[in-house]
Each structure stands twice: as structure tokens, then as C-alpha cells.
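Presented below are the structures under discussion, each in the form of C-alpha cells.
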Structure 1
Amino acid sequence: MNIVFMGTPAFAVPSLRMLLAEGYNVVAVVTQPDRPQGRKKVLTPTPIKEVALEHGIPVLQPQRMRNPEAVAELAAYKPDLIVTAAYGQILPKAVLDLPANGCVNVHGSLLPKYRGGAPIQRCIINGETETGITLMYMAEGLDTGDMIAQVKVSIEEEDTSGTLFDKLSIAGADLLKEQMPRLTAGKLEAQVQDEQQATYAPNLKRKDEKIDWNRSTVDIYNQIRGLVPFSGGFTLWNGDVFKVWSSRKAEKASKEAAPGTVLQLAEQGIEVKTGDASLWLTRIQPSGKKQMDAAEFVRGNTMTPGTVLE
């Protein structure tokens, strides 16, 4: 059976490695084009491309999978089954119709909840305590296809999007491994999603990273860990961006003040008043500098109690 794998970030790597380790015939890999990375803007291959090259698998990197040329190039590999995991583009009907055994997707949520491009981050930001993986047939809509199987994964209090990505990537590979014998035998009976239960997880934007100190301590804590390690949350100090990469909840503020006010600076970090209590910032990044522990910042900078972060 000819299998084409479509994926881009590290999340997809365990699923591709599993298929290769189990001896499935992966005839091609489709991933996003190489992008400039870092301050020097070095053109960098995707994690999935790196795995494919390790194994000598042909790599396709169309700018738009909807282009007829891209569809024709993919069709030349005569896929019997297409497996996707965080590929990053919506597949057109022309691609969905190619494989006799269908196109299946390893999606990082318990569908029909959290359809869309940022289900893992949104789960944490929204304070969920459980998520999971859904293996589904792909359809023309946004994560609307019939569900083949699911597995639940707990979200721990200290989880960030980074740690949850790692957990779910492994869970996704394991679920795919479990279902592959059935998938290669032919299209399966699958469960239709309940549209009334559907929720959406759109890709994050700059406004999602801005901290509103009027919100509760728990809400801001969840927002920050939901943005780590990709962007971090940010506030403004003296008009400049002041990023927050880690925090700790306080049950009660050490003093009364307006939300956003720095209450104290100590070895344990920077205590900032929130809408209902306070939050200790434990890892931060001032504008133009590298990430650092807040204790290091406290020892060498001019922020003082009474400073208002905006």
C-alpha cells in the first residue's frame, strides 16, 4: 500500500517515525516550504522534512496544496492512504478524493471540540483539564470529518503548550499505530461529529498574547502557559514590550493596588496585582534582551514597587 504522509512541525514527527518503524510503505512526504528562522533568518527545513531526508523519502513542498500542479505531483505517487498530522493547509477535494482508503488526520483535541489550528494552546488558555487525540477521516470542512477513534490525555496544572504538544504527539502516534491495520484493510465505519457540540480554536494572534491585568490570576496564569514556548505572554513596561515566560499563582495579593501594579520584587520573582489577587512572574524577557529568571532581573534592573505594567 502506498502511503503519503503530510505534516510539518515536531508534533507530527512521532507519527511519521512510527509508520517507518512499523514498515509501512511511505512513498512521499508533503510538508510546508522551508522558512527563515532566527535572527539571521536562516532558511530551515521543517522537522518532518528532516525525518524524510534521513530515510531517503521524496519530499514535496508546495506553497499551496490547492494548485493543480501540486495535486498532480502528489497524484503521481498513487497514494492508497494519506495520513496527515498538523500539516498546516486545508486539503482540497481533489486531494481528498485521491486515495481509495481515504485521508486520515491525527488531530490534537477531542473533536468536535477545538476544531482549528490551535487546539492545544486554546485548551490550556481556556483552563481545560483534559484533552486528547482524535483520529478522523478528512472532509472539506475545518476538522469536520467522521471520527475513527479517540484517546484522552490529562492536562496537568504545570503543563505548558510545549509539554502538552509532546504528550499529544506521542499519544497520536500510538493511536495511529493501533488503528493502522484497520485503515490499511479498507475504509472504516466512523462516527459522525455532533455539530451542536462543536467549538473552534483559531490560530493565535498578537492580541491573544497581550496580558490584561484586570483578569483573574488563574486566567492570566493559563494564558501564559498556553503561549509557552512559542511566543510567551507580554505586557508593557515604560512603553516597551515586557515578555512573561513563566509565572506562579498567588492566592492573595500582598497589598491592595490597581491591577497591573508591581507589588514587590524578590528572589522568587515579581509580584503583580491582578483583577482578584496577584501573580508572581518567574521568568521574563525585557525588550531587546534574552529570557532570564525574574530573580536575575530583580538584581540588576530599575523596576520598583508601584510600577504599573500595562
Structure 2
Amino acid sequence: MKADLPVLDLEGVSRRYGAVEAVRDVSFALPQGARVALVGHNGAGKTTLMKLMLGLIRPSAGRLRVLGEDPAAGAAAARRRLGWLPENVTFNPALTGREVLRFFARLKDEPASTADALLERVGLADAARRRVGGYSKGMRQRLGIAQAMLGSPRALLLDEPTTGLDPAVRQGLYDMLGELAGGGTTVLLSSHALEELEGRVERVIIMDRGRLVADGTLAELRRLAQLPVRARLTLVGEGVPDWVGDGLAPRWLGANLLELSCPPEAKMEFLRHAAADARVTDLDLTPPTLDELYAHFLRGREGAVR
């Protein structure tokens, strides 16, 4: 595969199950080393897209290439370069964690030492000889992450990877994903935990009822949405400053804390006023969150459908 070719490339991809169109005319391309979040409600088409990329199902229409090849055409070499974590990961409960991971390592022609190193990396070295049936949900999830990372995959597809993980383990996972992306692995993860994705992915693809409704970096999505910036002013003295008009929707959060809603186009003028006001002793600006952007684009989609 040429270095300049997309790792994942979809053109007008659709997938129909009888009368239900689970994925509708979806197009996007992901380059090497990208960290991308695929977000949407249940039934938005996220898992169907991942199954298409894995070659588990074929598109009803459109063109799909993974690592330059059709994933459903039986190219085992291409599939061996993919890592996959399903939303509900299950393993044989009678096997130990080491036995499970070594089994998957053999399927990818990886040495047993690779499996042992990954168990160490995901924090399961001490539980490697325990049967999986005795693992907690979080431990099973970590084992699933380890098997997805076998073989240094060129593309890593993760469906709700942080389910059941405590905050420290979640942070460790995102650190590992950052390292993999830095080495050229393309990471596509589906998640409902939108808040934790901010600062951890470079791009967000929003799905709704099988259609792609938004695609871009957080900065690009914020420019498209034009949602207001929240500002909080810490003031000395009483009363709302004269330069704060009703258009900024002022409301008091405490005796000296005033919250405002500032349109993007008025942000610079707002900052000039705040910097020149001796009553302002502190200022915090909060741009629209991914949760807010997600809700905005879904509302726009609902309005277009009506």
C-alpha cells in the first residue's frame, strides 16, 4: 500500500437489511496515523460501518477500500493488519488470559512473547494465569484491547473501548492509542463518552440514522455550528457592567460570578471590553463542547428531515 493512500476509504457506501437502510451514502477517507471518533446514537450505523470495514458484511452500494483492498474479497493479509474490538467482548471463560491472547497471537502469526508483553501493557500481567471467567468486566475489556493490538495493526477499529474501565486505565488506553497513531496506525473509535474524547482525537465523524451529518476537527465543527462561547467573569462591586447588553444573556452564578453567552463573531469585542473594565478580576472562556456540537448537528438533521 502506498504511503499517500487512505487507510480507510469509503465512497457512497450504503448497507441495506431488507427495508432498513442501516448505512446511507457515507463517504470519508482516513489517512495513516489519524485518530478519529465515530459518534452517534444507538442505531446510527456506527457498528455496521465497522463490520463493513472488517469485511464481515458487504456494502449494498458504493465502494470501500481498507489498506487499499476490498476487505470482503477474502484478502487475509489485509485483515491480519486490522485490529478490532467489538462493543461486547467475550472470551472462553475456561481459558486463562494468557491462553486467550496466545491463541489470538497464533492466528496473526505473532510469537507468544508478543502476547505476554501486551498483557503487561494493559495491566493484566498479574492476572495472566487466572481464568477469564473470574475476570471483572474491566479486565475482560483490557484483554479485548490487548487482542486488538496484536500484530501492530495498521488500522485499529474500537467499538466502545472504554466501557467498564476506571479513569486511570482509560487514560492509559488513550496514551497507548496516541503512541500507536504516532507510529502510523489509524485509530477509529466509536464511543458514547463524548466528553472524554475532547483532546484525544483529531477528528470527529457524527452519524445519525445511517447518514454522515458532520465530519471535521473540533475547530472546524465549531466554525460550522457557530454556537456561542460561554464566558464567566469574576467582578468586584455590584451590578452588571454597562457594556454587557441583553444579547449576551447575563446571569449571576454567585455574588461576584457572572456568566455570559457570547456569539463567536462578538468574541473579540467582548474581550476588549472585559480587558478594559477594572471591575473584571478574572475571566474564563469555554468553547462549545463536543456534547453541544453533537446535539446541534442532530437538531439540524431533524429539521432537514421534517
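Structures 1, 2 were shown, and distance in nm of label points 7 Å out along Cα→Cβ at positions 158 and 182 at 1.5 was computed from 2.
Out of 1, 2, which structure matches 0.95 when FRET efficiency 1/(1 + (r/R0)^6) of positions 14 and 214 (r between Cβ atoms, R0 = 30 Å, to 0.05) is calculated?
Answer by label: 2.
Out of 1, 2, which one gives -7500 for helix-only ellipticity at 222 nm (-39500 (n - 2.57) for each DSSP H run of 4 or more, over all residues; to 500) as computed from the coordinates? Kindly include the intermediate steps, with their values, before the conclusion.
Numbers: 1: -7500; 2: -9500.
Structure 1 accounts for this read-out.
Of the structures labelled 1, 2, one was used to calculate mean count of other Cβ atoms within 10 Å over residues 150-157, giving 14.2. Name it. Checking each candidate, the match is 1.
One of 1, 2 was used to compute relative contact order in percent (Cα under 8 Å, 6 or more apart), and the answer was 13. Which one was it? Label of the originating structure: 1. Using the calculated result 66, 45, 32 for Cα extents along the principal axes in Å, pick out the matching structure from 1, 2. The read-out comes from structure 1. In this comparison of 1, 2, the computed figure 18.0 for mean count of other Cβ atoms within 10 Å over residues 86-93 is attributed to 1.
Readers should treat all values here as calculations from the given coordinates under stated rules, not as data from a laboratory. From a predicted model like this one, the values you see are computed outputs, not experimental measurements. Cβ atoms are built from the backbone, for glycine too; each structure is taken alone.
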